[in-house]
Structure P
C-alpha cells in the first residue's frame, strides 16, 4: 500500500538547514489581526543534536529547551509568511532558519531530522489532518526518522489476535504516511525492513483509543555512532487526545 503523504520541500538557508513555504494564499497583504491563526507542533527528532529553542519572527516560543526526542504541543502562529528559526538552546546559532507560509486554520508538524555529525539536519514539515475519526476507531500515521535505517514496513497485531497485518509499507527516511483509521484497541507493532522482512524493532502495547489521533515515529540510530547511546526506537505523539 503506497502512501499519499505531504512532505513540504524547504528552501536552503544555511548549509545544514532548509525551510520552504507550504501553501501561499495571498493573505500576506492583510494585517496580522485579519489573517487568523494556524497551529504548529515542533518535534526534536535528531538523535545527535543538542536541545533547541524555537523562534517565530525572532520571538522565542518555548519556555525551556526542547530536547531529543521531545515535542511541543500545538502552538498558535499567525497565518501568513513567518520566519522560523530553530536555535541551539540558549544561543543565537540557528540550525534551521527560513520562511514558512502557514494557512489559516491548518495544523502542521515540523520535525527536526537527520544527523548533526553528518551535517544533515533538515526539517520535515507535514500538514496534520486532525479531522475526527469514525466512532470506534482511532487515527494513526507513521514517520521514518531514523537517519541510518533502511526503508521499512509497519506490521500490527491486535493484542487479542494472532493475525498480523501490514499497516504501512515502503516508508523511507524522512517520509510520513497519511493518517489511517484503525479499530480501537491495543496493538503490538513490528518495524520490518522492506527488503526481506527482517525485524528491526518491536513496539509493544500501543493503545489506540477511540477518537484519538496519533503519530508514531522511528527514532535513533540503527547503528549508533561512537559515544551516542540513542539506539533505534519509537516515539508516540498524541496529536489529539481521546474525548
Structure Q
C-alpha cells in the first residue's frame, strides 16, 4: 500500500471516529441499550445480579447483536448517508479515492466496534467475576470476526439504488428478523425454526462468540473471504449519486 494512501486513510478514519461519537442516538442504541437489556432480562426472570453461570455463554447473543448493529447501522448506513449528503460525489471521484474512503471507513469502524465491545464487557462482567484481559482478548477476536461478516453483507447493500430512509427501513427489518428468529429458538424446539436459523447470520455469530474461533474455523474463513470479496467489489462499484445542475 502506498504511504500516501495509508496516511490519507488514517486521517480520514480519525474524522469518521469523531463524527460517530457526536451522534448521541447511535451511542445510546449500540452501547447503552444492550447493557440495559442484559440486566432487565435477568431481572425479569427474577434472577439476582450475582450470576454463577458462564459469562461468555450468557452474553454471546448480546455480542453478536452489537457486532451486527455496528456493521449495519454504523459502517454500512454511514456509507449510504455520505452518498446522500454528496460527500462521496464530491471527494470520492476515482478508484484511488474509493480505496482511501473504504480503508478509512473500515479502520474507523474496526476501532469503533472494539470500543463498543469493550464498553459492553466493562458494563456486564463484574456480576460474574473480576475482569480478565485474556478473556476480553478472546471475546474481542470473535467479536471482530462477527463484525467483518456482517460488514460483508452491509457493504453490498450500499451498492443498491436505495436512499437513506429506505436503507434505514431495510436494515431495521433485517436486524429485527434476525433477532426474533434467533431468540425464538431459545423458547421453542420447532423443527422449522431450527432449519431457518441455519441461515440466520446472527445465530451463527452467536455460536462463534460462544464457542470461539478455534472451534468455528470454517465460519472464520468464510467471514474473511466474504469480507475481502465484498470490499474488492465495492472499490470497483461504489455507488455515487449524480448531482444535477439547476442551470
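Descriptive notes on the structure:
- Top of P, Q by percent of Cα pairs over 20 Å apart, for residues 53-156 alone, largest first: P
- Among P, Q, structure where distance in nm of label points 7 Å out along Cα→Cβ at positions 77 and 93 as derived comes to 2.4: P
- Mean count of other Cβ atoms within 10 Å over residues 61-68 derived as 25.1 - corresponding label from P, Q: Q
- When FRET efficiency 1/(1 + (r/R0)^6) of positions 117 and 213 (r between Cβ atoms, R0 = 41 Å, to 0.05) is computed across structures P, Q, the figure 1.00 traces back to Q.
- When semi-axes √(5λ) of the Cα gyration tensor in Å, for residues 101-180 alone is computed across structures P, Q, the figure 26, 21, 8 traces back to P.
- Distance in nm of label points 7 Å out along Cα→Cβ at positions 109 and 133 from the coordinates reads 3.0; which among P, Q: Q
- Test item: relative contact order in percent (Cα under 8 Å, 6 or more apart) calculated as 19, pick one of P, Q: P
- Identity of the structure behind 0 (criterion: helix-only ellipticity at 222 nm (-39500 (n - 2.57) for each DSSP H run of 4 or more, over all residues; to 500), calculated), options P, Q: P
- Source structure (of P, Q) for Cα extents along the principal axes in Å, computed value 56, 47, 31: P
No value in this document is a laboratory result; all are computed from the given coordinates. Everything numeric in this text was worked out from a predicted model, so none of it was measured. Cβ atoms are built from the backbone, for glycine too; each structure is taken alone.
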